[in-house]
Every structure is written in structure tokens, then in C-alpha cells.
1. Suppose Cα extents along the principal axes in Å works out to 82, 49, 42; of I, II, which structure was it derived from?
2. On distance in nm of label points 7 Å out along Cα→Cβ at positions 230 and 246, which of the structures labelled I, II is highest?
3. Computing relative contact order in percent (Cα under 8 Å, 6 or more apart) gives 22 for which of I, II?
Structure I
Amino acid sequence: MRVIRHPAIVIFLALSLAPALLFGIKGPWYGGGAGPYLRPALSFPARLTPETFRRVSVWFNDRLGLRYPLVVLDSHWRLRVWRLRFRGDVLFGHSSWLFFNDSPPLPAARLADVRGRLRMDENAIATLERNLTIAKERFAACGKTAFVAIAPNKQSVYPEELRKGGTYLAGRLDDLLARLTPDARSVVIDPRPELRAAKSRYGVPVYRPTDSHWNDLGTFIAYQKIVSVMAKENAIDRPELATLDGVEIDAEAVIGGDVATRLLYLPWNFLDQNIVLRGGPQFELSLRTERDRVLIDNPQGRRKLLILADSFGPPLASLLARHFREVEMLSRPTWPAAFDGDVIAPRKPDVVLFEIAERSLPELLQPPMHLEHMCGAR
């Protein structure tokens, strides 16, 4: 064949087909561990929809052979050659600021929420209104209190680090909160105003530039907001403990956070700093970590708090333990829905806090389950 007479063509075809031939083999690559990851690998689409071809493409990319080195090469190529401002679910901001997609499964390049283009429709808002109201009533009937705490998208707090001008535009959460009735709205804890104010008050970030999560200071600001809302409902003891008096705020240089490491796989390419809180009052807390939960005991506390949380939850649990006899935190996927009586009732909490990332708001559309069991009757 003529092709064989041209080794360059043969080599090019071999290199092009190698990843597909190694389908399912993700490595090897430096660094070990699970490699780039901030979401589960997408499952193969079960039915034909307008999104099917895009989902097949993502499914294939998630399982492509030699995926790790190709991700690194692609990240370098986009940054150094094309100078693009996005790759997959990652958005490149100013300096070392990296942002995670605010409106999955839409492409990150759309920036739908931070541009003020994302909204819930009337039916979705009515469903969420009903879910929150029913949950509040059923919990109150059992002498319990429930809250939903929102962990904001980083771009909701730092729009100026993402795009020129930096003006925040009202997004999906703003629209939702404005349209909920006071009863349903009282369940939701939104720390965005406090986090935005803290940016200038303390002179250091409240989120890590290369991570999707808040740092110690951001966690503390969100914790203060949660305490203040719970205190108004008489759902927490000693709210005065939520203070930064006597606390030192230090900045430490660190390698890239989860967006730089687990999505771009370029931890050393982005300068970052983490904010650490030191000092302040000390508490005699006992922490136990089990397979699907964290338990924190406080001999000075009085009530029990149950937290259903994603990855923003663990540092909040440690702070809220100052106010409760026991804090039990369950991580996903231990709980199937925001309010599940069969998960909550056996643990006998006085207060339940459901923490969810802003970009995951549609999860609140899941209806409460088994609330007839909330008071312990089966």
C-alpha cells in the first residue's frame, strides 16, 4: 500500500488511534490517585434526546485511554496557544482565579447563571415552594426545625475575578428567593451578602482562587450567617460563640486547589493561597469519622444537629458543633433527597441542616419523602 511508504502518515495514524485503542485505560500519569475529577463519569444515555450526541461525546471522553496526559496537553494548549478562557467545566478568570461551571449540564462557556440568564420556570418554583413549606410544617409538628443552607458559586461572590467590569447580575437564586413566600423563604439561608462584604472587610479572599470551595474564612462567614438565622428561630444555643474576636487570619501559599488539580491536572501552574484561622476560644470536641458519616460530640451542648451535606459541609459541621451536644453529618449519596423522614427520624435530631451548592439548586425539586415518619411513628 502507498500509505506504508510514508512512515510519517503511519506514525500519525497510530498516535491518533492510540487513545481509542486504549479505551478504558486512563493512565499512566504522574501524581497517582484518581486523576482529574470533580464529578462522576457521565453514564451512557439511555434514550434519544436533543442532548444525546453531546452526552455520548462526554461519555467517551470520560473513558478515553491515556486521558490524563491528554487532559494536561489540552490544558497547556488552550492556555498557552489558543488562550481560551474555558476548558470543559472550567472557566479561566484573572490571574490564578479558576471557576467551576455554574449551570451544569450546560457548557461552562455559556456562563448562564453569572450572566443573569438562568431561571427556574413557574412550575419548578411552585414545586420548590411546596417542598419547603411542607417540610417546615412537618418538622415543626414534631418539634424540629429544618433549614437549607446555600453554598454559593464562587462567581456569585467574585464576579470581578471572572470577567471585565465585575458587575454582579441577579441570577437564578436571586429570582427564586424573591418569588418564594415568606414561609418558604425562611427555610433558606443565603450567605452571599455576608461573603461579599467580608472580601473587603478582612483584605483576604473568602474562597481559594483555584478551588471550587470557600476557605476557612469563607466557611466561618457562612457559619455566622447560619447561626444568626437559627438563633431567630430559637434553634441554636449560645450564638455569641460565632465570633472572630481573638482569631488571627493568616494566608499560606499552597499548590492549586481542586479545579486546578482534579480538572485541569495542572496544580503547579497556578499560584494560590489558603486562608487559615488561628486562635480564638477552644472547645472540647470529640470527632469520629465513619464510612458514611461524621459524628462530633460536645459535652457542653444541649441539642442534636443533623447535617445533610456535600463537600462544603465538613468544615461547617466542626464549627456548628460548638453549639450542639451532638452533630451528625451525612454525605452524599447516603441521603436520597433533601428531606427524607426515613433517614432523619432514626437519628432523632432537634435541628436539620441541608447544605447544597448553588449550582445544584434543581436538587431541591425532589419531593420530601416519608415525612409521615418524622415523629418516629412507623
Structure II
Amino acid sequence: MTAPGKSPDVLIVGGGAIGLALADELAGRGHAVSVFDRGAAGAEASWAAAGLLSPQSEARFPGPFFDLAIESLRRYDAWVGDVETRSGQAAGFRRTGLLRSAFEASQETALRDFLWQRERGLSLETWDAAEVARRLGPDVCPGARAGLFFPDEAVVDPRKLTRALGRAARDRGVEVREDTPVRALRIANGRCLGVDIAGESLDAGCVVDAAGAWAGRVGGLPFSVPVEPVRGQIVELDLGRNTPRTVLHSEEVYIVPHADGRSLVGSTIERVGFEKAVTADAVGRLLEAAARLWPPAAQARFVTAWSGLRPATPDGAPVLGESGVEGLFFATGHYRNGILLTPITSRLMADRLTGHAVPELAPFSPSRFASARADNPGKRPPAEVFG
């Protein structure tokens, strides 16, 4: 832990999975780290996530973001195993595979968009309706015309993972200060010197803005950070022994099974600002779509529903690396993939903060938005409702 009166080497704004994992990685390299969160650590987007680790089934085309996501999933087994061992807490990681189903001719045609992955040596299998029934049973996706099965996709329990990360980081000496919002950065002469919190100014060797949907609201930022909240609603069902063996996914909904019999049904994509609410309309539509994928869901016990605010950027990719101000870095904007990208983000950002060359961060630099704003001010992705 950072000694009283001693400035931390790194001060991280935001105690979600990304912030905690980065703090843990840096502390493991011998650095003094403090994490400040506006509420309870891990209680925002990380707490609300479904835990779906699915880089392949979301990728219709290759690119730097896909490479980053695939590398992160490859690291998950060893990374989460280390966190579990050091914390003494299970994180619920499992390689379940994922079935993406098509119910209409246009959706069946769209499945071809994923076949380029075979040229990259990645595993995916084309199943017709008979193969789905043979492999997974007649109750899975009845009426589906075809499906793609991604055997390497996985799930993790985000709440268990975040608790394990918090324990592991604290055991390495990380100071985690909850209910302590950072009011402003302290920048002078082109350098970030630390932060201001209520009634206190704190020095730090460097500062990392990992505040998720609130990353752009940290006071004193030298420029506008284009991160906005996108609400996602999720329903939890208890399917008991009827829990599907694999993740089920369609164009409308996904069902994420966890080992304890719970299944999470998600998720909406709603641009409603910082309004966290659960709506009857969204819950109803999610449940209807879930029953189409897995008919036993219609008879499942309803447990609860919640919403979270994902941090989205205009191009859907994270903001990682230098800010242009010495001593100020970003690790935010992971949108729907924060839990998936936690292992690789923590490693790459720790490398960069400790002076190692990290060419993989170039496509995710904050500087990419400067020219985009000049070319097309106000541009952002279409306002999807479900996905």
C-alpha cells in the first residue's frame, strides 16, 4: 500500500475491472498504485456485464480491434487462473463455446460474413438445423435455419472476477479508495501532476483515466474525450437443470449460462445518457427473444433484472495510451468488451506506463479522434436498440 504522505507512482481513476487489473499488474511489477472510484469498486459497468467473452462471434471483419480481442481471450486461462490463485476466489471462467443462430434467410446469408476467420486458423463450425438438434438437443433454437458454432468462446462471472481482482490487488499493496470521486486533474506546464478530490490535492507520478462512461467527465481534461454512456439491460433467469450447455446467440439476444444454473439474457443498446433504469418493454422483448432461442426460458424462474452504462466511443474501439499531456494516460471506452479486454489492456498499459514499446496501442490512441471531429463533427454509430 502507498505509505501515508507518499505519492503513488500511478494513480488510477476508476475501480472497475480495467482499473483494478491494471493496478494489480503494476503492483506486481513493484510500483506503488492507488485506485480512486466514485462509488464502490467494480459496481458500475463491470458489475452489470453478462460475462460473455466472444471476440469471434462479434467480428464480421478483421482489424486491430479483433486482433486485440482475440489476444485477450487467448490470455484468459492463465491470467484468470493467476488471479484466482492469489485471491483465493473463483471467477467462474469456462470455455462454453457459442452458437450463433439464423432464423431468416437474410440472417443465414449474413453468417458467411464470419467465414474469413478460418483463413486465420480460428475455429468455427457451420451447422444446419439437424446438426444443432443432434449436438445440443431439440429444444435449442427450434426453427433456426442454420448456425455457426464458435468452440473457443467463453464466459466469466464479472462480479466474482471483479471481487477477485480487488482482493488480489489489495494483497499486492494497492490502495483502493471507494466513494472518492476525482474532481479534477492537476495539470501545469504541460504535465499532469496529480488530482484533486474533496478537500485534498494528491500528487502522483502519473494518472490513468479508467473511469469508464464517466471518463470524459473528469475535471481538468485537456481536451474532450468522446466517451458516452450506452445503457444495457440484462435479465437473470434461473433455469436449473434446463440451463443450456453453450452460449446461445441470435441477432436479437444472447443467453449466457453460468455453472450455478443462472442464465443471463441480454442486452439492450440504448443511448439515454446517464439514466440507469430497467424498463418493462425491454425486459419483455428480451424474454420473448430468449424463448425463441431456448423455449425452456419461457418457464424459467425470473430472478432479477438490471442495467449498466457501457463506455462507448464513436468508432466502438477503446481509448488507450498517452493523452498528449505528459503523465496522463487513458484506459477507457471498452464499450461492450471491457471484461473480455481486461487481461490484454492491463498488460499493454502496464508495459506502456513502465516505458516499454507497445506498437499495438497505436490504433487506439486518443489522437485518432482529433481528425475525425474535424472531418465529420458529431458523427457517432447508429442508435441501435438491441444487440
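1. I
2. On the way: I: 2.1; II: 2.6.
Largest calculated value belongs to II.
3. It traces back to II.
Just so you know, all these numbers are worked out from the coordinates, no wet-lab data involved. Since the model is a prediction, treat every value here as computed from it, not as a measurement. Cβ atoms are built from the backbone, for glycine too; each structure is taken alone.
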